[in-house]
Structure I
Amino acid sequence: MATAAGTKQEAPFGAWKSPLTTELVTSGSLRLGQAQISDDGKLVWKEGRPSEAGRSVLVMRDGLSDGPQKDLTPADHNVRTLVHEYGGESWGLFADCVIYSNMKDQRLYMQKLTGDQTPVALTPEVEGMKVRYGDGVLDTQRQRFITIREDHREEGKECKNEIVAVDLTNPTAEPVVLVTGHDFVSYPRLSPDGRQLAFTTWEHPNMPWDATQLWLADVTDAGELSNVRSIAGGKDGAVEAATQPSWSPAGELFYVTDKGTGFWNIHRWDGSSSEAITSLEAEFALPQWLLGIQTFTFVPETAGKGTHILAAYRDKGIGKLAVIDASSKALYPVETAYSDISYVGSGGGKLLTVAASATEAPSVLSVELSPDLKGGVAQSVLFCSSSLDTGKYRPYLTVPESISFPTKDGETAYAIYYPPANADFQGTPGEKPPLLVKSHGGPTSEVGTSLKLGIQYWTSRGWAVADVNYRGSTGYGREYREKLYGTWGIVDIDDCCSAADYLVKAGKVDGQRLAIDGGSAGGYTTLAVLAFRDTFKAGCSYYGVSDLMTLAQETHKFESRYLDKLVGPVATAAQLYDERSPIKHVDGFSCPVILFQGLEDKVVPPNQARMMYEAVKAKGIPTALVEYEGEQHGFRKAENIKTTLEWELFFYSKVFNFTPADPIAPLHIDNL
């Protein structure tokens with residue numbers, strides 16, 4: 001495939017021929033969720049399949065690294081919850097069975113790993129997916145499943161988020177409410193002896209990374225909660241975002257909080273107070289956009305050596321693994337070539353993690369610790385989410401680098417920079433590559449260094465890419481993520497412009513061929529950049545926000561008060577909403593923009609894209625709108641992911657006047 005050394009062809013940047021086709025990008029990759037190990041060594045994981053319209057399936061293998069694997073859940077089931085719309089942990093492995101939420105009806109089902117594997121419904125049928133369940137823990141003593149329920153049955157009112165107990169012996173019974181009265185609940189976690197329940201809550205207008213409370217309750221023999229008390233957050237005026245309560249096998253309660261250091265560190269509750277187990281300027285948690293995120297677990301069978309924790313953390317954008325001695329608080333690195341770690345788990349006496357690197361797709365890895373528990377290694381791949389032979393395509397994969405750059409007001413922001421790379425091509429003399437700046441969603445989120453074939457698609461064609469962690473991103477502590485409070489639509493767009501300016505001044509990219517794209521909140525940043533700045537020559541918005549006031553009034557409960565902090569309370573900051581809404585400032589647009597939108601999006605309503613398209617079109621600027629039936633917030637169908645990549649490239653080829661090396665079905669572009 002690759003040409004001989006020193007015989008690269010010259011071709012304009014952006015027009016290189018690449019073996020990383022859209023078919024390869026879409027068909028070769030799965031959406032890898034969490035993985036768990038049964039007591040008898042069965043490996044179960046969740047994978048989302050673009051080739052099956054994004055359907056999520058539980059897959060089981062009898063052994064960890066060998067043995068046949070098969071789909072566990074039936075073909076007409078899709079393992080996905082719609083709690084908070086974004087969902088998250090929709091299944092769990094408990095002894096000899098799995099319990100999961102099914103997308104079509106949002107009911108909970110139980111399915112055995114062996115024997116009769118017919119799924120059995122655990123919750124009553126409710127029309128219209130108005131009752132949703134996610135995350136949870138099995139209460140074996142009382143034959144019930146404790147879980148989060150989101151109830152939309154009261155028309156005209158905000159949905160209720162509660163912790164309920166599902167009777168495993170009576171699937172027609174209405175679940176019993178255990179915790180109610182809070183705007184949001186998460187992480188119900190039962191102690192090993194079944195006598196205590198930990199959980200977290202938060203209230204409007206906070207998001208779960210702003211301020212939460214961790215609660216502890218006693219559980220009576222009858223299963224009721226008593227002596228419910230707050231043990232973190234909401235005390236003494238302290239603001240903290242406590243998350244991920246987890247019980248050790250010895251019955252100790254650990255959790256993650258950013259109290260004190262401003263970074264998410266692991267703490268232990270001793271019954272009367274909390275103590276920090278780690279105190280790094282690093283993040284041992286991820287923002288709670290999804291239910292059930294798990295970044296630490298307990299090392300099994302420590303043979304009298306005390307509680308040890310296997311934890312993942314992010315240090316200035318780079319993921320790391322470590323073993324932590326909870327008694328001495330010593331931290332020992334675990335060697336791994338993987339730099340983006342999304343999950344850590346244990347089961348069957350084994351440890352595993354889900355991780356990726358710049359050149360390896362997200363994979364389930366086994367973790368082997370040294371006998372003294374002072375380190376280890378995570379490198380044995382149990383399952384890889386991509387069928388791509390990375391060794392075969394490595395000459396076409398670029399290796400990103402983490403960069404920092406000065407902002408317009410003298411601070412520092414961060415990005416992941418991907419230079420163009422292709423074994424067969426090089427640019428023409430004196431030419432510099434075009435740059436695609438990516439603005440992540442959230443906006444309280446972050447990008448890491450995992451293999452993203454959607455980015456390698458661009459770099460292998462001669463584009464440079466900068467994935468920006470603008471101020472307000474997670475992964476750099478509370479102070480950094482709060483820099484977006486009150487400044488969304490200012491700081492984020494300035495940082496995207498500063499990233500491009502930095503790379504232009506460094507001589508790495510062509511300052512006349514700068515493009516920007518982003519999805520959801522990143523789509524808003526893209527549209528705002530084009531409306532309020534003149535740095536970029538083209539842009540692409542995926543399901544992006546164009547009208548902040550409309551978003552605040554129409555979005556779902558989880559984010560319904562999000563903008564109170566990002567912009568300001570609607571009642572007192574209406575003028576700011578108009579000032580920062582791209583749809584209100586179409587006069588500022590001077591360069592082409594393309595928009596992609598799912599028609600079943602409940603987070604950013606489709607009319608946002610239509611309004612933006614009509615306004616830009618009326619001004620005479622080249623534009624296009626592509627709408628997808630059956631897609632929600634984020635595209636899951638392979639054919640739509642493929643079309644989006646190709647038509648974004650086609651759009652830029654018309655703007656920057658080059659001919660793509662690949663045949664692409666033509667797209668109608670208005671005003672061009």
Structure II
Amino acid sequence: MFNELDEVDWASMKHAYGPATDVPDLLRGLLSADAAEREIALDGMYGAVHHQGDVYACTLAAIPFLLEAVADARVHDRGRILGLLASIGGAGGEEDDADDHDEDEEDGEDAEWARNHRMAHEAVSLSKPLFLSLLTDPDTAVRNGAFRALTACREHADEIVPALQHHFAAETDPQNRLDLVDAIGALGKGTAGAWLAAVAAEHADPAVRLAAFVQVARVAPEALPGGIVSTALGLMDETVETAGPPRAPQGLPATPTLVGALREMRENADAGRRAPELQQLIRGLDRALGDRVTDRIEFLSALLQSPDWGRRVDAVWTSAGLLRGWRAPYDDLVRLLGRQLADPETRLSAAAASVITDLFGLAAPAADDLAAYLAGAPRESQGGFGRRSGWISVYPQGPSTLGAPLLALARLGDPRALPMLRWALDRPEPPRDIGAGISGMGEQAAELITSITRRLRDLPRPDGYDERRSGLARVLGGLGALAAPAVPELMDMLRRDQRADAAIGALGRIGPEAAPAVPALRGLLADERAQTKAAQALWEIEGDPDEVLPILRRCITEGGGQGRYAAIALAAMGADGAPAADDLRGLLGDGIQQWTRLDAALALWRTVGDAETALPVMLGLWNANAHSRQHIARAAGEMGAAAQAALPVLRREVASTRRHNHEVHSSHTIHDDELLLRECASALARIAPGDG
């Protein structure tokens with residue numbers, strides 16, 4: 001096989017990590033008789049050649065060889081290679097992102113990205129006859145891979161869907177039947193509704209009926225019967241009752257790869273469960289219900305009260321997507337999440353802790369459950385996915401971290417977290433995120449100033465970025481003048497690293513009590529990278545604009561990367577920054593980077609009160625950069641009646657059930673959106689006090 005592999009000029013191509021000269025070895029590795037070697041090669045293909053879904057020239061060049069491999073029955077793991085081809089071809093969504101790009105409107109790397117994805121999709125789609133022929137392959141995994149590959153051939157749906165429906169009657173593997181229903185739903189939106197509804201009503205296997213029910217909810221919701229939640233729950237009960245014994249793991253050798261780690265995680269998650277397929281069905285139905293948030297909450301709340309721990313853990317993980325994506329009254333759902341912390345099944349309690357941690361203030365209904373859990377938890381526990389957390393999590397290599405339950409309680413500012421944080425801070429090696437935990441305590445953290453000061457002095461000093469010291473310095477900055485006793489240690493941070501941004505910021509926020517640091521900060525005014533932050537800190541300490549204004553104005557007028565940070569410093573100075581107003585106006589043009597334009601507009605408002613110029617710029621960025629909205633809403637509130645033009649966007653925001661940043665998978669997604677809602681409500685009250 002692969003007779004022409006060495007004829008390809010791989011050296012002229014690149015992948016995510018450099019020259020593509022290793023691609024031939026990866027492709028040959030997929031043909032190995034050794035299972036571990038095959039998995040290592042597959043990991044290399046996903047990790048470098050198809051890195052995070054990217055398609056490079058070498059990805060395109062690899063497609064013919066991947067197709068040659070799956071067509072040869074002698075090749076092992078053809079199902080996994082088909083999965084790789086499906087991903088390269090754009091399967092996994094109803095539409096390919098590349099289809100949404102007009103190459104005529106793109107240039108440079110963007111045009112190449114769109115072109116590569118289109119060509120990859122076309123190459124995979126042209127292989128439809130091969131994939132259809134594999135529907136009758138004796139290898140269960142190959143048939144499953146063929147389903148997935150065919151979902152990438154969506155322009156041929158009119159031919160593929162009937163073929164899949166025909167094969168459905170002959171398919172004997174239970175999991176394959178579920179995945180077939182998913183594939184038919186993905187390809188047959190608008191045409192397969194009646195077929196899916198019939199399967200949901202008539203098929204003998206309750207899991208298949210549930211899978212079809214999920215697809216009906218997604219592609220033909222008008223065909224759903226009444227009582228969606230009760231119907232789904234009943235089908236789940238039947239699925240568990242009729243399920244066989246828990247499945248045995250595949251028995252594949254462990255490999256030092258991400259692909260292998262994910263496989264092992266799936267096997268560990270499924271261990272001991274009679275119906276692990278419910279996980280994808282629960283998640284699928286939840287997503288299919290879309291903006292029917294009340295139904296979704298009812299569905300997940302019922303699952304969280306199930307006697308079956310497996311359904312509860314699936315509901316916990318699924319609730320994370322609902323909470324992260326949609327706004328709703330979640331108190332009752334969060335209470336149910338909190339109850340899972342006490343469950344003896346480690347996978348369930350660990351899942352609940354992980355989800356609750358990212359809720360910040362929304363976790364309040366679970367505060368007592370968090371505190372009860374921590375009261376009985378060990379101080380240290382071995383970290384890792386699915387493990388029960390202690391106060392801190394330790395790892396064979398690398399620094400420890402705060403345990404998820406303690407971090408969640410600290411983010412609530414709950415005083416019960418303070419003694420545990422003090423213990424963690426006083427350990428010989430505090431957790432690397434100790435600062436993040438303490439910062440959630442607000443002014444209560446003042447009780448720890450003495451300990452923080454001592455740790456800044458005696459902690460080991462790593463090479464490079466010092467996360468623990470930086471985090472603790474930010475805590476001190478948040479405490480303002482209360483942190484004055486720590487000024488010598490913050491100055492020591494500056495002496496050791498003149499670009500210690502956290503220390504510079506903390507000294508500024510401490511204010512006049514940080515006067516001993518003025519000479520050191522003044523010395524940073526000549527440092528191109530640190531000068532804007534040092535200038536702001538000097539003004540916060542001394543209140544004298546004359547020394548720092550020329551530097552900040554020069555950072556704007558000379559261009560470069562410091563203009564935005566100069567604008568941030570000027571905004572903090574308020575009226576003292578007024579002489580730079582015309583300089584700031586020069587940063588408002590359309591050709592300026594979005595964040596720089598925003599910060600310049602904010603500074604223009606806060607220095608000279610020019611709402612007439614600043615507000616249109618801000619409102620123009622509202623949709624262009626969703627992450628700017630919190631800053632814009634706060635400024636609009638400051639403007640009061642002068643911000644009448646902001647009322648429509650503010651009203652739309654508070655009326656929306658979708659989180660503004662729902663596409664961002666971050667631990668702070670929910671927190672940032674809730675802050676935005678509060679800023680919008682405050683701004684509306686100031687701009688139109690009698691409104692609504």
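Computed values, structure above
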{"read-out": "Of the structures I, II, the one that 4.5 was derived from, the read-out being distance in nm of label points 7 Å out along Cα→Cβ at positions 262 and 462", "value": "I"}
{"read-out": "Which entry (I, II) yields the derived value 2.0 for distance in nm of label points 7 Å out along Cα→Cβ at positions 206 and 486", "value": "I"}
{"read-out": "Of the structures I, II, the one that 6 was derived from, the read-out being relative contact order in percent (Cα under 8 Å, 6 or more apart)", "value": "II"}
{"read-out": "For P(r) over Cα pairs in 20 Å bins from 0, in percent computed as 18, 53, 27, 2, the structure of I, II it came from", "value": "I"}
{"read-out": "At a computed -4000 (helix-only ellipticity at 222 nm (-39500 (n - 2.57) for each DSSP H run of 4 or more, over all residues; to 500)), which of I, II", "value": "I"}
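Where a number appears in this text, it was derived from the coordinates with a stated rule and is not lab data. Please read all numbers here as calculations on a predicted model, not as lab measurements. Cβ atoms are built from the backbone, for glycine too; each structure is taken alone.
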